[in-house]
Every structure is written in C-alpha cells, then in structure tokens.
Structure I
Amino acid sequence: MKLVFPKLELQSGTTLCLHIPPGFHDQEALVEEEILKQAHQQGKTAIISKPATRRAGLLERFRKRNAIEWLAHEAETSKGEAALIVAEYGIPIALDLSIIPGTPRCLLGIAAALARKPQVLVYSTAGLDPAGRIRVHQFLAPRRSGACFIHLSWPSFKGTGEPAPRSCPEGVCVLMFGEEF
C-alpha cells in the first residue's frame, strides 16, 4: 500500500487536521517531507514542531538543561526572552527538563517553533492523553491568525485493540489520506 497525500491549501489563519490511516505509523518522515515540499512550492516557510527532549550523552548527565535553556536554544533567543515566552504562554515547567511530563514538552516544542515565526507550523499530539491533546489545541487556537497550522492525527487504539476516537482541534478542516494498493 502507498499513502496518497492530499493537496494542501496552506492559508494563514487556517488549521488543517490530517488523519493518517492505520498501518502508516512508520511513515512520519515521509508525511513531514511532503508537507515541507508543498509549503516550499507555495512559497511558505514551514517548521515541524517536536516536543522538548533531553540532550543525549554525557553533557546532559553532568549539566542538565532546564526548560528555559532548552527553549532559548531551540527558539534561537536569549534565556530572558525564553522565560518571557514561557510566562506568556503559561507553560508549566520544572527546573529539570527530564522530569517535565508530555503535554508541557509538546507545548515547549510548539512555543520554540512559533518563536521562529513560520508561515506553516506542523505539530502532532501523538503520545498525549486526551486531556493533553485538548490542552495543545486550546493553546494554539488563539494563535491561528499568524500562520497555517497542520495537526498530524495519527491513529491510536484502546486497550481492546479498537480504534480510539481522533482528537481534532475545533473548527478545522479535516483531510483524510487515500490509500493506493
């Protein structure tokens, strides 16, 4: 099977929710690459938001970064500006990045991407619980006017193996992928 990617209209102020069908969980890089390609073709700058993560290696073991330091580095700004962003966005943080739960990590990644002022922001709420997904969508809702947001909605499943309902932002255009055999 091959994933058939829809044509995207990347207009500022819109949010798209792309529903990726089951069986394509290993295609994240291809999906992101296609979005970046379409953004480039439309003359738009695009950023893929990734959750805040610790550095690998010995440096992190001996000198743990906190959320402000991580955000300053990723947003290419000062620690003071990063602290203002965290305060403005109301992101709950801990001093040690390694103990921050999933939702604040996701919000930090989005804040870092937004600080670069992209015309297209791609984000995912994969791995977050339903309350975390709602929190991320609520965080982005008032910021829609400055960019086109693309939510990648990956399939998730209940403990019984049944598909779980998708959690999309309110008032968005939902696009389904096609499958080609």
Structure II
Amino acid sequence: MSDSPATTPDPTPSTTAKAGDLGAALATWIYMVDDGGHRPADAGLVAACDALRSGTADNADALGQALVDAVAKSLGTDHSAAAVRAWLNAQLGDTRVGSIEGESRDDRTRQMRAYQFRTSMPFVALIIDRFPDGSVGPHWVMVERVTDQVTCMDPYPWDDLDEEYSQPLVEFMVKWELAGCEALTFLA
C-alpha cells in the first residue's frame, strides 16, 4: 500500500504534533514573555501576539499557527543554538536572554530550579532525543518544572493535542548535556 496523496489525510494544525518544533516552542515562549509585558522588537510578532490574545477559542489554533509562522519568518533558516540566541537577543534585548551554566550537573540543576522559582517561566532547552521513526537528533523543548522529574511543557497550547510530558531528571540532564547544555532563559 502506498502513501499517495489520495489515501493519506492532510495533517491539520490541531492534529499535527509540534513537540520538538523550534518555531512552535519559540512562539509559545515569545507569547508568554509578551503577555508579561516584554514586547518583541519585530512588529509582525507583536501583531500576531495581539491577535492571539484577542482571539476566541474558535480561532485560537489558527491564530497560534499565525504566530508560529511569524516566528519562522522572523527567525529565518539558521536554527543553530547561537543563531536562536542572537535572534532572541534582537527581539528582547541583550539583557533579557540568559543561560543556565555551572561546573557540575548539581550546579546546573540548582540554577534551573532557582530560575523557575524566581520567574515562574519555562525555559527553552536543546536536547538530543529519539524520534518516533527511530532517528536521533536535536529537539527543542520548553522546560516547565524541574524536580526529580522534568516536565516539558506543551510547545503549542492552542490546539487540542496535549504534548506535555515528564521524564526523570537524570534522563533529561543526559539528553541536555549531549546537546551542549544550551538553555535560553528570560531575565525580567
């Protein structure tokens, strides 16, 4: 049996997984930062955030996708950690985007927990993960909570697909360390 266009349904935004999608994670994060009163520099992102904020449940998915599209257009094609950090610095200011650093895993874990206690904001992290097709590669996540478990937030809350998941802290730390310990925090 072939997967011809005639027999394969078109994925819709409300049923397409967004976990690992940088544009979806950054759109949600930018929206949360904007909702906290810190507007991005790009007028297209501001307009998309405002439209989403004033939308209804009936059009939230389409407006959320418009924000993801605005992020993708503004971000461009270089999705390296350095390029993403530079883009966020351009959007929010050099003094608004921080990192999680430390000499040891314990130091980095303490910084994650302190950041979340201080800000109540998720941070965006690059991890190495295994995908459903069996391949392994970089995967962007929004980290919502760090205890003995790490809860990765649904990267796109405007659709009906719940993609929040938790994993043991040690498992997350290994995946994060394999990706180079890149984390993007918001400094209010």
Structure III
Amino acid sequence: MRGTWIILIIMVVIGVGMYFYFTQKADPIDHDSIVFENTPDSIVQKLKVYVAKKPTEVMYLDSVWMQQDSTPLKLVAEGNAKNRLEPLDTSVNLYLTYDDKYFYDLELKKTNPRLSYKLNFQIQPQNSDTFLIDALLQPQKGDALAFQAPMMKIYPQFVITYNSRLPQEPEDSTKIQGHIPDKTITVLEHP
C-alpha cells in the first residue's frame, strides 16, 4: 500500500513539474527588427536600410553607400514594412534611404549585444521636398527612446565624417577650444 502512495506522489510531482514547464513563457528570440508603421506603401517600397559597424567615414557615390575603404555597406532591409534583422553589434550606424533622394543616419549603441531592439519608424511627407521621420527604439529590456527629425537630401556624391572617431589631434596651447560637431557632411558633387 505504501508503494502505491509513493508512486502516486511521484506522478503528481512530475505532473506539476510538466505543467509549470510547458506554461512558462519562452524568452523572446534575440533578433532585431525594423518596422515601418503608419507609412504609405508607396513610400515603404522605396525604403532601404544599410548598416555599418562604427564607421569613421561613410561615402555616398552615385547611388552606392560605402565605407572609407570603398567596402559597400550591407543592405539589411528593403521595401518591406516588417524586417527581421540578424542581431546588430553593440555600436552600429543605420542609414535609412528613400528613393535615393533622402536619407537619415542613426547611431545605435546597445548596452548588450544579446539585447534585441525593435526599431519602429514612421515616415511621412511634409511637403514636396521634406520627409519627416518619427522613431521609437524599444529595447527588449530598459527604456524606449522616441525622436522626430527630418530626412536629409541625398547629393550625387558626399561624405559623412564622424568626428568623434577621428584620431585625436595633438594638444596645442594656442588653439581656442570650441564645440566640435559630432559629424560633418561634405558635398563632393552638387546637382
């Protein structure tokens, strides 16, 4: 009789353990995603997203985005409202482009490379030559970041230099220190 009770108790413990195991929520998959919400399909179809890892300079030369050493930037999303990305590194720059006419560059710094981000963008035309981007960056853990900014015009050839990543200049006591911009855009060819 005692053996039957022991078997019954073991069966109940196993059953309870299986119940809790199968009812637990699975951890979200570690991947990043870009979603274009409340954006007309006609605009989404002309959107492309490129990524570069900690670039010092990025060049745009006649519809090709490339790094300083002429390596083309990786195209990670194109013409789709919802794009699942492979996990991004801790520090990357994203380049959102519309129809090779407008762009927006976004520096994304993650606290942890295993932390996934959902990047929500809404792009709306404001008038005939201005596009406004609304963004919400939602990490898997932590606070979200929202911002709004205009997209910039794409010139036939230009260079974006990230000044904080350039080698430090030697100290000069006669030099007047002022605010150094985070980035400089140099237009090489104007239409």
Out of I, II, III, which structure matches 20 when relative contact order in percent (Cα under 8 Å, 6 or more apart) is calculated?
III
Given a value of 28, 17, 12 for semi-axes √(5λ) of the Cα gyration tensor in Å, for residues 40-127 alone, point me to the structure among I, II, III it was derived from.
II
Distance in nm of label points 7 Å out along Cα→Cβ at positions 144 and 168 - highest-scoring structure of I, II, III:
III
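Given that helix-only ellipticity at 222 nm (-39500 (n - 2.57) for each DSSP H run of 4 or more, over all residues; to 500), derived from a single structure, equals -4500, which label among I, II, III identifies that structure? If you can, show how the numbers build up before the last one.
Details: I: -10500; II: -13000; III: -4500.
Source structure for this number: III.
Computed from the coordinates by the stated procedures, all read-outs in this text should not be read as laboratory data. What you are looking at is a predicted structure, and each value in this text was computed from that prediction instead of being measured. Cβ atoms are built from the backbone, for glycine too; each structure is taken alone.
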